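Each value in this text was obtained by applying a stated rule to the coordinates, not by laboratory testing. Remember, it's a predicted structure, so these values are computed and weren't measured experimentally. Cβ atoms are built from the backbone, for glycine too; each structure is taken alone.
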Structure I
Amino acid sequence: MNFDNEFLNRIKIILGDEYDDFISSLSNEKITSLRINSLKRNTDGNKDARTVLSDDGTRFTTDIKWEPYGYIYTEGYPGKHPLHEAGAYYIQEPSAMSPVHYLAPAPGEKILDLCAAPGGKSTQIASYMKGEGILVSNEIDKKRAQILSLNMERCAVANALVTNMEPGKLSEIFEGYFDKILVDAPCSGEGMFRKNDEAIENWSTENVSLCSKRQTDILKDAVKMLAPGGRLVYSTCTFAPEEDEYQAAKLLSMGLKPVKVDLFEDMVSGDIENLKKVLLNCENLIEDKEFVDNLPQYISDDIKICSGRLWPHKVKGEGHFFAVFEKEGEITKGTKLYGINGRIREAGKAELKLFSEFADGFLSDKGKKLKGTPFMMGDQLYLAPEGMPGIGGITVMRPGLHLGTVKNNRFEPSHSLALTLSKEDVNYSYELVDDADNDDKEKNSRKAMEFIGGMSFRIPDLTKGWYLMTAYGYSLGWAKYAGGVLKNHYPKGLRIYT
């Protein structure tokens with residue numbers, strides 16, 4: 001690895017005697033880990049996802065202390081397993097799971113993930129919410145917002161509004177609305193150097209400065225959207241104090257209050273002295289250096305109690321920073337719709353009749369108990385979660401749960417609906433794994449991967465209609481049975497050919 005000398009100089013100033021340990025850690029193998037998706041249900045009595053992966057060669061070594069469903073592994077290829085496409089887990093770096101722990105999401109809350117792509121932290125937040133409340137997951141870049149939307153679908157998140165908005169535009173609509181906000185800000189990516197060569201190549205002091213200015217602007221909008229009594233967690237995957245402690249100081253200057261955090265073993269507190277050391281000994285990257293010079297002494301103590309740094313030579317993970325704040329006031333709970341954009345208008349009788357006919361034929365009594373308001377966007381039927389705000393004036397990628405398509409006087413269920421359901425929610429299902437105890441691991445998942453690749457199956461004597469296709473008991477997609485064939489309805493754009 002070839003690092004910019006200025007970067008090395010800055011790190012040496014911050015770490016002192018620990019510098020050599022840090023540099024050595026960057027030559028170590030990157031940490032691989034995943035988070036089991038608690039939203040994804042296996043009701044078939046089969047093995048859970050972690051057990052299936054273990055049987056298929058993934059070697060789990062360590063639990064992640066700050067995420068009860070997080071596990072480090074050293075062998076195997078869970079990203080190529082059919083359960084990955086089923087949304088049974090999300091491959092996520094350990095340190096990146098820490099900010100959501102301190103956000104402490106809960107069912108029924110209104111939560112914003114402001115810089116959400118590709119979706120690791122949003123799907124993690126959703127798992128804590130257990131399908132109750134409103135999650136707005138926003139991403140300013142359209143292509144990344146599309147990836148975010150697909151990951152929310154894969155992980156069976158039904159109570160989310162995925163948006164593609166500039167923070168400033170979003171704050172005009174949602175002023176004082178959210179109980180909790182996560183700002184995992186775009187940054188210089190120093191904490192990802194061990195796993196991302198491109199981040200090393202793109203590093204410069206100018207980029208650190210640019211990121212710092214952008215982060216301050218984003219945080220101003222985030223504070224505007226935070227409800228009185230609400231909690232805001234700011235995080236980055238960088239070590240640069242201009243992007244870490246400086247932004248924490250900015251949030252304190254905006255009137256937020258520090259929240260004392262209990263750090264896990266080997267985490268260390270943030271420290272405003274990191275910033276002062278860099279400004280004193282390196283190129284001045286902050287235009288308002290006067291702001292730093294005039295910080296009151298108590299700011300230093302506030303930052304220490306509310307923030308944490310994760311260094312790769314200390315924790316089993318990459319570099320990360322987080323800081324936790326609250327706004328003065330008291331949270332007012334309530335699920336009523338946000339009025340500025342009006343209410344979601346329910347779908348018409350004709351569309352609902354077609355969906356009801358599908359539900360009566362293919363969903364069980366349990367599966368019919370979907371909560372929310374059905375509404376149409378073009379020929380697409382969605383289910384808005386209870387309390388979802390109106391979407392007028394918002395660029396929306398995914399407004400709640402996509403139920404399916406209504407056209408030509410018929411209803412076709414969506415891939416999203418399949419991934420949200422479990423075997424007990426439907427009248428007809430088909431298990432693709434022939435023998436989960438077979439010693440031939442490749443044979444176990446072969447049929448499931450063939451389904452993901454678009455293959456249909458000729459099978460005799462099934463009842464005509466829609467089938468929820470499952471792998472190891474986890475829902476994977478739809479097939480429709482007619483004429484002795486289970487016709488594959490796995491979306492063409494998601495198919496993986498092996």
Structure II
Amino acid sequence: MRRQFLTASLIIFMVQFGLLFVTQSMNWLFFITVPLFILGVYDMFQHHHTIIANYPIGGRLRYVMEVLRPKIYQYFIESDTDGTPISRIYRSVVYQRAKDTLSTTPFGTQLDVYETGYEWINHSMNPLNPEEAHDINLRINVGGENCKKPYSLSVFNISAMSFGALSSNAIMALNRGAKLGGFAHNTGEGSISEYHLRYGGDIIWQIGTGYFGCRADDGGFDADKFKERAHLESVKMIEIKLSQGAKPGHGGILPASKNTQEIAKARGVKPHTEVDSPPRHRAFKGLDGLLDFIVKLRELSGGKPVGIKLCVGIPEEFEELCKLMNEKNIVPDFITIDGGEGGTGAAPIEFSNSIGMSLRDGLIIATDLLREYGLRDKVKILASGKILTGFDIIRCISLGADACYSARGMMLALGCIQALECNKNTCPTGVATQDKGLVRGLVVEDKYVRVANYHRKTVESVTEILGAVGLHHTKELNRNHVWRRVSPTIARTYEQLFPTKVMGSKL
């Protein structure tokens with residue numbers, strides 16, 4: 001019977017209505033059945049949802065289950081290793097490190113070490129003593145010969161996440177955690193807000209195609225506004241965003257409904273208006289113009305490190321950039337390689353799933369081309385894309401990176417539960433929402449310590465891995481150190497799979 005809920009509510013309603021005349025008293029069920037009956041009648045005659053029209057009242061349970069499905073799956077169905085985008089085993093690592101609690105694993109690994117794709121690093125018969133490993137300095141100096149204010153960057157930092165995508169309390173907790181832990185906080189293309197500056201944590205200011213924070217009235221680049229903010233003491237590096245891994249080659253729109261007074265102030269736009277971020281920059285044309293823009297920003301910032309961020313796309317275009325670097329003798333201080341597995345609050349599914357190279361492949365191509373054109377020693381490479389653990393950092397550095405970013409790892413440290421509601425303004429943990437009622441639940445005084453803890457414990461794991469391998473610094477890592485299983489019976493080193501190119505071989 002397709003309308004049993006409606007029939008039941010009608011029967012109960014009629015019984016209650018009859019009792020009203022007999023007993024002259026109204027039962028509490030009356031106040032439930034009347035609204036249900038009215039809702040059921042409405043469901044029968046509405047034309048937007050077929051299931052609700054065919055199954056009044058009861059059909060609405062389908063939509064309730066759609067809301068509950070991700071939660072039920074995460075907590076009752078998925079195993080520790082098969083959850084996505086980030087499995088429970090790695091979410092637990094972040095939570096435990098953030099809370100500074102026990103992070104060891106009982107009874108052995110849960111991973112299938114014979115499964116194709118399994119990766120590991122081999123230890124040495126002569127590992128370092130704990131005192132030697134503890135003294136390893138995991139900081140990287142960023143800034144070339146034309147940089148007047150080089151920056152000592154941690155091997156592990158907060159990746160680009162804008163105020164607007166994240167809440168004010170999330171931004172403050174991240175920045176205060178960066179201050180406590182001595183690492184850097186990338187602003188994302190949403191620019192520098194008051195919340196980025198409140199606690200004085202080191203900032204990497206990202207300049208996107210919308211030029212937020214240094215935006216002219218016509219949407220172009222304003223050099224004077226850039227110079228003013230770039231000279232802030234907290235700003236240590238400038239990053240020109242060409243593309244991001246989650247939606248490479250795709251611009252964005254800040255809807256008028258989300259463009260609040262606070263967000264508009266940070267971005268330098270009019271509040272309550274729709275603002276576009278186009279797919280490409282207006283301040284320069286082509287790769288030649290990009291290099292000139294790097295020089296311009298370096299001068300305007302007073303000599304701070306300036307780099308670019310991109311998800312590697314057409315390899316020939318990156319090679320052309322390398323050629324131009326040599327011809328013009330202009331080299332960015334750093335290049336951030338973002339992988340296609342990178343996260344975002346919202347992106348078209350085709351872009352997230354099917355456009356842009358993964359971090360490993362992009363990192364290999366970029367590193368090899370820089371080596372072949374004799375540029376690798378002149379530019380630092382940062383890696384971003386689902387980096388959560390010390391081994392993730394080790395793996396990226398063995399492929400050619402100097403340091404790494406993490407976005408979702410830092411969100412988990414803040415308390416993110418992977419509710420997958422980043423694009424709905426309903427984040428239950430107050431991380432990715434502008435709903436002040438939800439934001440209030442994220443207490444900065446508690447969460448910033450967790451961010452710093454997660455960073456500290458993860459960097460400590462890097463030093464422990466280096467010690468086990470018998471190395472004194474990440475600079476000693478190379479592709480021979482990491483192994484990858486290519487079949488149940490065959491394993492190869494990264495060097496065997498992706499041979500390192502000869503320095504200067506294309507000059």
Read-out mean count of other Cβ atoms within 10 Å over residues 380-387, computed value 25.9, structure in I, II: II
With Rg and Dmax of the Cα atoms in Å derived as 26.8, 100, matching label from I, II: II
Read-out helix-only ellipticity at 222 nm (-39500 (n - 2.57) for each DSSP H run of 4 or more, over all residues; to 500), computed value -9000, structure in I, II: I
At a computed 20.4 (mean count of other Cβ atoms within 10 Å over residues 92-99), which of I, II: II
Ranking I, II by relative contact order in percent (Cα under 8 Å, 6 or more apart), the structure that comes out highest: II
Structure responsible for 17.3, with mean projected area of the Cα convex hull in nm², for residues 100-331 alone calculated and labels I, II on offer: II
Origin of the derived value 23.6 (mean count of other Cβ atoms within 10 Å over residues 236-243; candidates I, II): II
For FRET efficiency 1/(1 + (r/R0)^6) of positions 252 and 412 (r between Cβ atoms, R0 = 30 Å, to 0.05) computed as 0.05, the structure of I, II it came from: I
